[in-house]
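Down below are the structures I want you to see.
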Structure 1
C-alpha cells in the first residue's frame, strides 16, 4: 500500500506549494534539472546522501505533479533522462531567489562539503550585474574538473549552459579548489595568472567577468 503524501492541509498558496516542493531533496532535484537533462546516475552523483529508493520516489512524485518529464538523449548517447517540465521551469525564479538569499550563508569553502562546478554557474547568474554588462557581448567558458559550462553576456543579459560554447572569448581551465579560490579568495587576477588558469582570452576579459558577475 503506497503512502499518501504529507500535506499541511491549509487553504494557503504557500502551504499548497510546499505540499509539492517542500519535501527534502525536491528543490535540489529541480536545481539539477534546470541546468539540463540528467540521467538517474547523474542525479545520484550530484545528490550524495540520497538513497536510490528515495530518489526514485521523489522523481515519481515530481513527474506526477508535472515538475519533470522523462526523455531520451539523441544518438549516440540515447540514454533515458529526466528533464524539467514547463511547470518545473516556473520554479527557476524561486530557486534563484533562494540562491540569492542563501549566498551570505556560504562563508568560505569547507573542504568537507560536496560541491559540483555547475552550481557556480547558477550562482553567477544570480550575482550578475546587468548595468555593468550593457556595453559588452562576450562568452566565458569554464572547464572545471570533468564539467564544462559557459556564460554568455549580451545586451545586458546573461545566460548559462552546460557544455562547450561555439566561440568562447575567455576560457578558464581550473580544478574545483582553484575555481572556489578564484570566486571567494582575494587578489583574484594575480591568483589566476600565477596558476595559469587563463587558457584563452585576456586578463582584461577576466577583470570584466569578475566585475560583471560581482565576484
Structure 2
C-alpha cells in the first residue's frame, strides 16, 4: 500500500484521538476512519478466525461482558487488538484502491500495533495522544458516547452494582496501566499530551506541525510536546 497520505493516531483513552481524527479530516477535506472503524466488517467475519471481534457480535447477554474478571477481559482485549489490525489494514487497502481516494489525506484512529506502525509508516505519519491514566480510569463513564453509557447502565442493573463498578474499574486500571502508558510514550513516535486548557483548534494546529501537513516549516522538534 502507498501510505504517503495516511496518518495514524494511537494513544490512551480520553486523550482525544477520535476528536483529532475528525477535526483533521474535516479541515483537510480528507477521510476519517474513526474509532472501531473495523466494525463495518463485523457481520461478515468468521468467528473461528476472529473469535475476539465476533465475541460481542454473537453475545446473547451483555451482562456477561461486564462480569468477566480483569484477567479475562485484558486477555480478550489483547487478542482482539491483533484481530483488529488485520481487518483495519484490509479496510485501508480497499479504501486506497479507489481512484477517488488517491490524493486524499486519510486520518485513522487505529488499533494497529506500535511494532507494525514502525514497519509500515514513520514519525511524520503517526501521532500518539496521551492523557493522565487516572483521568482515563476515573472519568471513563463521564463521557456521553452511547457505548460507555450502555455499559454503565448494565452495571447498575447488576445484583450488586457497586461490585460490578469496582470490577470494571479494576479492568480500566489494568488497561490504563503505567506500563501501557510508558510503552506509548516511548514508542518513538511524536506525542501530544492532553491539556484541558488547550482548545481543539490549537491541538489541530499542533498535530499539523508535528505531521508536517500545516504548510509551515520548522515547528515542533521535540518528540514530546505539552
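Which one of 1, 2 has FRET efficiency 1/(1 + (r/R0)^6) of positions 158 and 198 (r between Cβ atoms, R0 = 25 Å, to 0.05), as calculated from the coordinates, equal to 0.10? Walk me through the numbers on the way to the answer.
Working: 1: 0.80; 2: 0.10.
Label of the source structure: 2.
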> Suppose you compute Cα Rg over 2.2 N^0.38 Å for every structure in 1, 2: which one lands on 1.05?
Replying inline: 2
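Can you say which of 1, 2 returns -14500 when helix-only ellipticity at 222 nm (-39500 (n - 2.57) for each DSSP H run of 4 or more, over all residues; to 500) is computed?
Values: 1: -12000; 2: -14500.
Working through the options, I get structure 2.
One of 1, 2 was used to compute relative contact order in percent (Cα under 8 Å, 6 or more apart), and the result was 30. Which label is that?
Values: 1: 13; 2: 30.
Among 1, 2, the structure yielding 30 for relative contact order in percent (Cα under 8 Å, 6 or more apart) is 2.
Among the shown structures 1, 2, from which was the value 12.0, 33 of Rg and Dmax of the Cα atoms in Å, for residues 118-189 alone calculated? Present the calculation step by step, with values, prior to reporting the outcome.
Working: 1: 12.0, 33; 2: 15.8, 50.
Label of the source structure: 1.
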>> Given 15.4 as the derived value for Kirkwood radius over Cα pairs in Å, for residues 86-205 alone, which of the supplied structures 1, 2 does it correspond to?
In response: 1
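Computed from the coordinates by the stated procedures, all read-outs in this text should not be read as laboratory data. A quick note: this is a predicted structure, and the numbers were derived from the prediction, not measured. Cβ atoms are built from the backbone, for glycine too; each structure is taken alone.
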